[in-house]
Structure I
Amino acid sequence: MFKESAEEGDAEAKYMLGLMYFEGKGVKQNKEKGIKYITRAAKDGDNEAQFEVGKWYYEGSFKKKNLRKAIKFLKSSANQGNEDSLMLLGKIYEEKAIEMYQRAKDAGHENAIMELEKFEKHK
């Protein structure tokens with residue numbers, strides 16, 4: 001059922017078929033095939049697939065680590081209301097902010113220390 005719909009271009013069916021292959025549910029497990037279908041679903045706009053692919057790019061699992069691609073997929077998913085994507089984007093931006101404040105501090109910017117302290121207080 002999912003395979004036919006996926007082949008007809010249904011993004012959600014591609015995602016579901018990808019999960020089936022990835023997890024070996026109802027079909028022989030084939031992670032490579034699962035990743036391929038989930039990636040196609042993400043490119044076709046399925047927000048759950050976009051989250052998964054974005055997470056893979058962020059973590060460097062199943063896809064080579066690539067922050068730009070991670071953010072691209074996560075933003076697309078977040079714009080469709082995916083809460084997990086919103087949370088992961090927040091984490092990514094927080095990490096980048098800390099990195100930039102640290103670089104500013106290392107370069108001698110006085111306010112950078114205060115900004116870094118704000119992050120420490122909220123941990």
Structure II
Amino acid sequence: MADKITATVVFNGTKRLALLIDIVSDGSNTAYTITASTYSAGSFAINKITYSCAGMGFILDEENSGTDPRVLSINGTGGIISGKFCFEEYGGLKNSDASGNTGNLIITPLLGTSADTCTIFIELIKAS
């Protein structure tokens with residue numbers, strides 16, 4: 001079985017993309033890839049992330065043909081955690097451009113067990 005992950009496009013413009021990602025865990029901690037080419041982008045810079053998780057956390061990585069560079073790790077078990085990161089004044093949290101980088105982002109549920117939930121709103125800046 002796999003976690004139920006639903007991604008809803010809130011906004012998809014020429015320079016920005018906003019997604020609402022809902023995760024209901026079954027304990028398998030299945031990864032979800034935000035594929036740059038699907039949204040007419042070469043890569044992404046992360047502008048804002050807002051999250052609320054119950055009983056679990058999540059990991060955000062850049063996809064790479066080798067080891068995926070970690071961008072953010074939100075640890076949470078047994079309770080409700082929520083927060084917000086804003087990188088807007090820096091022009092977004094830029095892609096590392098490491099060798100082998102695909103431009104995609106990977107969200108992986110962390111420590112989820114049956115019926116744990118997480119909602120993530122992520123606003124991205126598109127790069128060519």
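Read the figures in this text as sums done on the coordinates, not as results from a lab. All values derive from a computational prediction rather than experimental measurement. Cβ atoms are built from the backbone, for glycine too; each structure is taken alone.
Which of I, II yields 12.9 for mean count of other Cβ atoms within 10 Å over residues 85-92, as computed? Going label by label, the one that fits is II. Each of I, II could give volume of the Cα convex hull per residue in Å³, for residues 45-92 alone, but the derived value 71 comes from II. Tell me which of I, II gives 1.00 when you compute FRET efficiency 1/(1 + (r/R0)^6) of positions 21 and 109 (r between Cβ atoms, R0 = 41 Å, to 0.05). Of the options listed, only II reproduces it. Suppose relative contact order in percent (Cα under 8 Å, 6 or more apart) works out to 13; of I, II, which structure was it derived from? Computed on structure I. Assuming 15.0 is mean count of other Cβ atoms within 10 Å over residues 29-36 as calculated from a single structure, say which of I, II it is. Only one of I, II returns 15.0 for mean count of other Cβ atoms within 10 Å over residues 29-36, namely I. Quick check: 0.10 is what I get for FRET efficiency 1/(1 + (r/R0)^6) of positions 37 and 77 (r between Cβ atoms, R0 = 25 Å, to 0.05), calculated from one of I, II. Which structure matches? Of the structures listed, the value fits II. To which of I, II does the computed value 0 (helix-only ellipticity at 222 nm (-39500 (n - 2.57) for each DSSP H run of 4 or more, over all residues; to 500)) belong? Among I, II, the structure yielding 0 for helix-only ellipticity at 222 nm (-39500 (n - 2.57) for each DSSP H run of 4 or more, over all residues; to 500) is II.
Between structures I, II, the calculation of Kirkwood radius over Cα pairs in Å, for residues 5-60 alone yields its largest number for II. Among candidates I, II, the computation of mean count of other Cβ atoms within 10 Å over residues 13-20 that gave 23.5 used structure I. When mean projected area of the Cα convex hull in nm² is computed for each of I, II, the one that comes out at 7.4 is II.
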